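In the part that follows, the structures are each spelled out as structure tokens.
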Structure P
Amino acid sequence: MASISPSSVLEPADRNTSFSRSISVTSGDPIVSITVTNDFGTTGLTINVLGSTISISGTFADVFIDEFTYVDRGSSDLLETPKTTIGVFRLPPNKDFFNLDQDLRDDINITWTITVVTTTSTETFTLTQLLRNNWQFLANFIEQYYD
């Protein structure tokens, strides 16, 4: 029978701020494989499994749903059909965005799923991690976008 530590909750992380977390797996039987997924994807993250230790590091990119409506730089919605994208990292460079529908959630829960395969069984564990919205991040992004 396998177990993980921490067993249910990872320490919180902040939006677009680097973090690093470790998860230890123990088992009375030899471990064949360990897989790690989450419900928001791994863009911006590095997940390494070395022996019985899982290391997760990086930043959560575009997990919050910020919707930008934009046109080509110097144009307007009267001259071209505006386009919409979700997420700061999907906003193309050199555009004029004129509408931002910002995700106003203070935080969201990330669900991590860890599957441990041993020589005798397969076990799945679930961890949650609070991801806090960093309000200053979006203000800084907008300021830097037009620099």
Structure Q
Amino acid sequence: MNTLRHLPYTLVGPYPADTTDGRREYMTKVALAMMAIALAVCTLLVFVGWLAGGLGASSMALMLLIDLPIGAAWRLVRRGYWRQGRYVPLVILLGLGIGVNYTAGLSTTFVVFYAVAILLPGMLCDSKVHWSVLAVSIQGYVAVGWAAGLTT
């Protein structure tokens, strides 16, 4: 029971002093810890579904394709390279948003991934990255819409 109570401190460490970089480092650790926990649960469920024969191998491959970069980013952040690791969730969220919108259509719930990818740099990065992610999101969505218009 005592271990569960100290789990957040174990995963992300202490809250830093009031410096901007310290806050960004802490928020990067928190964001990656939350993503890792959520992905671990989802991967376990997909694995069980895959073993039961209800899900195909492509579902398991997609989960592993998402898990590996998040795990690598978590490792980077834990070793002190939080500035490099903070970009991994942004790339994954944008990639999922654009990729699923391309394969499943523009009116899917994966449009939410754009919003999360736009909000996340506001916490983890500076305003230049924030505005760049906004521009890439808009360009990606328009490009997917243009490509879908060409194929229909």
Structure R
Amino acid sequence: MSERHEATILALIAAAEAEHGFDALSGGNCGQFAIGMARHLRSSGTPANLAFLNRKTEAEDVSGLLREELDLYHVVLELDGRYFDCTGKVDADGLIGFSLREYGDGDPEFWTEVEPDETARRIVSQNTAWTIEWCDFLETFARGQSPSL
């Protein structure tokens, strides 16, 4: 990932924080926020995905999560093996530390390269206490910065 990609993502995070407030980007809204950002970046041809952090399941693939009683801990943007949430750039160890601190789970399931498609949207919508929908974040990103990656 180039420095320009990272700068663009950080600018999008700042635009969302300015419009919605920091607290509105986390908690139950982390997944909607990540989906909106991934879709915004994809509109410019940047292959952004999602990553899910959750309690271990029996699912063999991401779509299998729809059939699980899922404890979805966190959803982040993924680009070229790097992860971003409302705090900026995060790493896998930091996400596992978050899981341990917040949920007492030091060995969570970590799904990477999750397409920001309808399956991901359903997983996020059904397993988080969101208050802002991904399309609202998408509009924020469109106003805040045109994708110029």
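When helix-only ellipticity at 222 nm (-39500 (n - 2.57) for each DSSP H run of 4 or more, over all residues; to 500) is computed for each of P, Q, R, the one that comes out at -2500 is P. Determine which structure produced the value 17.5 for Kirkwood radius over Cα pairs in Å, calculated from the coordinates; the candidates are P, Q, R. Going label by label, the one that fits is P. When semi-axes √(5λ) of the Cα gyration tensor in Å, for residues 36-123 alone is computed for each of P, Q, R, the one that comes out at 40, 13, 10 is P.
Where does the value 18 come from, among P, Q, R, when relative contact order in percent (Cα under 8 Å, 6 or more apart) is the thing being computed? Here the read-out was taken from Q.
Since every read-out is calculated from the coordinates, none of them should be taken as a lab result. Values in this document were obtained by computation on a predicted structure and should not be read as measured data.
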